[in-house]
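Derivation of every value follows stated rules applied to the coordinates shown; laboratory data play no part. Only a predicted model underlies this, so the values are computations on that prediction, with no experimental measurement involved. Cβ atoms are built from the backbone, for glycine too; each structure is taken alone.
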Structure I
Amino acid sequence: MQAHALKPEEHYIVDEPYYEPIADEIQVFEAAYHNQLPILLKGPTGCGKTRFIEHMAWRLKLPLITVACHDDLTASDLVGRYLVMHGETVWMDGPLAKAVRIGGICYLDEVVEARKDTTVVIHPLGDDRRNLPMEKKGELLEAPESFCLSMSYNPGYQSVLKDLKQSTRQRFIALNFNYPNAELERKIIEKETGIDVKIAKQLVKFADMTRNLKGAGLDEGASTRLLVHAAKLIVKGVNPVAATRGAIGHALSDDDEMLAAIDELSASLF
């Protein structure tokens with residue numbers, strides 16, 4: 001029986017991920033990290049939470065392991081399991097155990113999508129114990145000082161069935177994210193795509209219009225991520241109305257009337 005070899009160098013981010021701070025989130029994250037406190041990122045889809053965690057991993061020179069949480073995610077998926085490979089029984093660390101072993105950041109993206117009995121496994125890592133019980137292997141994995149537990153979720157989608165338990169939430173330092181102000185969002189779009197400043201401003205104005213429709217036909221307005229997608233299409237020569245329809249309208253809704261309304265908003269600007 002043997003364990004699968006670790007390759008921590010695979011998880012370092014070499015080039016600086018572009019990120020524009022909105023408030024004091026970098027300072028708070030660094031203070032929490034140096035005090036070995038886990039960090040929760042809250043905010044709408046596409047507002048920069050994942051880019052922020054990538055930037056912090058680069059900034060702190062830490063390996064980053066990201067887990068996209070979903071309904072079928074089990075504790076074994078996070079911690080690890082025994083597998084039979086080439087006639088041998090091999091222990092394979094899950095992403096959480098791997099992050100603990102290499103002393104990096106484990107980022108659980110959209111953690112409320114995971115089953116509640118799965119998220120309980122992170123509790124010992126989220127308090128003073130800072131360890132991971134690996135019951136199937138009979139091992140208690142102690143987290144090194146450099147290990148950081150971080151996770152994100154979108155409060156806009158929370159419900160009775162999909163919300164963080166208080167026993168989980170109260171272990172974390174929380175950072176609240178939102179879309180940047182108009183000037184900063186324009187700067188981000190320009191930097192990410194090289195688009196003309198005039199069209200960048202129009203895209204930001206278009207996003208604000210769609211965000212005003214939240215709760216009146218849309219679950220969410222256009223995110224900064226979607227604006228960047230639309231700008232990339234426009235830079236490649238796609239008509240702005242077609243670009244916003246493909247990158248934003250159809251991403252936000254399948255309702256024909258709502259799509260027509262979004263097209264009208266776009267046409268009024270472009």
Structure II
Amino acid sequence: MRYVISVQYDGTDFRGFQRQKRGERTVQGELERAAEKIFGAPVRVAGSGRTDAGVHAFGQICHFDAETGIPAARLYACFNAELPPDLKVRASAAAPAGFDCTRGAKRKTYRYSAYVAPCDLPLLARYATRLPASPDRERMEAAARLLCGEHDFAAFSASGSSAKTSVRTLYAVEVRSKRENGYTMYEIEVTGNGFLYNMVRILAGEIFAVGCGKGTENIARAFETRSRACLAKTMPSAGLALVKVDYGFPLFGEAGEE
């Protein structure tokens with residue numbers, strides 16, 4: 001039988017989601033170790049996507065096949081008894097017929113977080129990137145509007161991408177700011193039908209660069225030329241988190257986790 005789980009993790013001490021040949025610590029590896037203890041046999045856990053080293057997740061979706069008498073809705077507790085503090089299962093359920101968490105994803109939402117401070121702050125640096133100066137929010141929003149829609153995002157991808165096409169659709173690119181504990185926090189939240197390797201981190205870097213005075217014309221040039229050189233630096237992984245994966249229907253019931 002196939003099951004689906006929603007997973008949350010602090011990616012700081014993981015080498016990404018995907019299992020590594022060298023035996024490095026990964027989210028998939030930890031989930032599969034826990035599953036083998038629960039079910040008494042090796043279990044392969046698939047994820048909706050492969051977050052990179054240091055990237056966090058509020059709601060990564062995974063599926064696996066197993067035979068068990070444990071009620072599906074209680075499997076999350078069995079996993080959490082075996083998992084480390086920086087990785088937990090938020091919810092579990094029996095998967096719909098034919099469900100595949102990777103191929104079935106309709107939309108994904110990522111959030112990039114940053115803060116303005118003269119030095120790295122220990123209580124923020126694990127989940128956000130420090131900016132040395134405050135970017136202009138209106139300029140950032142202007143850049144965000146240019147990124148919405150269907151485009152060839154080849155320039156927004158790091159080398160090493162295995163994607164068959166670099167055309168993606170961004171349904172929303174939102175910029176937010178707030179004061180928190182005496183510091184200004186910025187969030188860039190992006191929803192799309194898929195993302196290339198390092199795409200959100202590059203996109204966030206360009207939006208912050210525009211906010212600090214760079215012209216928006218470089219975005220159009222990047223779409224036209226497909227050249228990574230048109231764009232700003234790739235932002236560090238610590239500020240990035242996978243927020244939500246949408247399949248077009250609730251996976252865990254109307255009142256459960258999305």
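For structures I, II, calculate Kirkwood radius over Cα pairs in Å, for residues 140-211 alone and state which one comes out highest.
Of structures I, II, the maximum of Kirkwood radius over Cα pairs in Å, for residues 140-211 alone occurs in I.
Upon calculation of mean count of other Cβ atoms within 10 Å over residues 28-35 from the atomic coordinates, which of the structures I, II produces 15.2?
I
If helix-only ellipticity at 222 nm (-39500 (n - 2.57) for each DSSP H run of 4 or more, over all residues; to 500) is calculated from each of I, II, which structure is the one that comes out at -6500?
Source structure for this number: II.
Which one of I, II has relative contact order in percent (Cα under 8 Å, 6 or more apart), as calculated from the coordinates, equal to 20?
I
Comparing percent of Cα pairs over 30 Å apart across I, II, which structure shows the greatest value?
I
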